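For reference, the structures are reproduced in the following blocks.
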Structure 1
Amino acid sequence: MELKEPMKYSIILGLAGSVLIPLFYEAYANISKVFALILLGIWVLVCAVRFLRFPIKEGLLGNTCMVVYTAGIGIVMYLVIHPAAESFLTDKSRYYYLTIREDVDFLKTTAEFFALGYILFFIKFIFIKALPKLRENSEKAGEYIDNAFDSSEDGGK
């Protein structure tokens, strides 16, 4: 199992995600919920596609490490970014605080997006397992069709 490249990407994407997720949170609170969720979805999709190019085990491990890095370091980055964003927006206009329910909704949606990334791995796994069977069935069907039109078995000419 070659883990060097997936781990490199997990660190890079995890560090980037730990900054982006708090920024998406601030956009969710003060700009637009839909806009922030679209950006979050794009980010998770880019990360999942990046890890899908590796074999299943390496990609899953890299993706899992990236999620852990994003969550762990993201908490620290939130403690840095949130006061700075609050101060900046308070000076320029008005800062909108989210209710606890809205905070939970954002975190739940973030977790759901990351879960969708894992579903992509599940789809890839099923596709990889099903592809040889589909090829085998296709070849058998081709043989049956060839044999159906073979006149030597019918005693014909």
Structure 2
Amino acid sequence: MQQSAVAYFTNGRIILAPVSRTASGAMIATNPKWFGKSAKKTVIAQAITEALSAAHDGVADPTPEQWKRQFIPFQDAAAVKNFKTFMRDARRVDIERTGGAIMLTPFDNLGANNGFEARDGEVRKVAADDGEGVARALLALLGLRPDTSN
């Protein structure tokens, strides 16, 4: 089974959340947790593990009103008032665990009106049992630590 999570960095905060598939097949990120940009790799590694473990298939589809308000917890986690402010300098990395590997995909921020676009050529693959390696790759892709993958 594939498990997914998303990480953002905006307004000086790292935000991690599980991404679940709804009964209709839509993907939805919920229950974000935030950390300061200087959080230790072990803390980030644990948060990634928890977010991936919390991702499930077949969660209830939100109502139209719930969809409209779905991103508010992310704005709260970033300590911003609206989506436009969240997106101003947001960085995003998708995290997927399949079998023994974790894939981290960085995204380009195209602005509040256009969202994010995957940088598929920069995907990182890390062994699922290397929590600190996953955290190190995430922090590098978010631009918060030197990239030591080479």
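Side notes on the structure shown:
- Each of structures 1, 2 was scored by relative contact order in percent (Cα under 8 Å, 6 or more apart); the highest score is held by 1.
- Origin of the value 6.9, where mean projected area of the Cα convex hull in nm², for residues 34-113 alone was derived from one of 1, 2: 2
- Answer label among 1, 2 for the case where Rg/Rh (Cα atoms, Kirkwood Rh), calculated from the coordinates, equals 1.31: 1
- Structure (1, 2) behind the derived value -31000 of helix-only ellipticity at 222 nm (-39500 (n - 2.57) for each DSSP H run of 4 or more, over all residues; to 500): 1
- Looking across 1, 2, the calculation of Rg and Dmax of the Cα atoms in Å, for residues 18-65 alone that yields 13.2, 38 traces back to 2.
Throughout, read-outs are computed from the coordinates displayed, never taken from laboratory work. These numbers come from a predicted model, not from an experiment.
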